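J.: What follows is a group of structures, each given as structure tokens.
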Structure I
């Protein structure tokens, strides 16, 4: 099973984290998180950095370059393992074309 979680609102991070942990209990699941909009600043929060570090290898995290630019976030500020994609929306479309199911907490 392939699932992409879309986070574009900063207050949605805790809900998404809970959903992700619950989903990890399902065997054979491939998880990607695409972050854009104001939620991109969540990557700078210590608790989110810790969550990402704890789940490296289990969950792929993507960051929208456009959102990074508009919210003054640099690639150097992102947690290790976060992949910068040119445009979050295009990333979502590409992932859905690859069979990922879309979830927006």
Structure II
């Protein structure tokens, strides 16, 4: 089922698709610096700065796990997606910028 949703996503707009994936249990990675992360992040996000992502990925035991990456503008998240895809993860999504994700967060 997640493959169906992922197949409709090339990047993340519209953001509600990202929130659907988050609600379904996707791993959410904030690739910004620890200082940026401390300034605000999604409640369920894990901070893995971009420069440590290649070593972090070895801790993933399920290569089919859906992983969403976000950052300040989406550029580092895309670089992170490239790293994770090259490491063999099958379901990686660039969720773009934190501000954009927060702007389309479902109310409720």
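J.: Where does the value 0.5 come from, among I, II, when distance in nm of label points 7 Å out along Cα→Cβ at positions 60 and 84 is the thing being computed? Could you put the intermediate results ahead of the total?
T.: Working: I: 1.9; II: 0.5.
The read-out was computed on structure II.
J.: To test your reading of the models, identify which of I, II gives 32 for relative contact order in percent (Cα under 8 Å, 6 or more apart) when calculated. Don't skip to the answer; put the middle values down first.
T.: Details: I: 37; II: 32.
Structure of origin is II.
J.: For distance in nm of label points 7 Å out along Cα→Cβ at positions 28 and 44, the calculated result is 4.2, so let me know which of I, II that is.
T.: Values: I: 4.2; II: 0.7.
Structure I accounts for this read-out.
Readers should treat all values here as calculations from the given coordinates under stated rules, not as data from a laboratory. Fair warning: this is a prediction, and the values are worked out from it, not measured in the lab. Cβ atoms are built from the backbone, for glycine too; each structure is taken alone.
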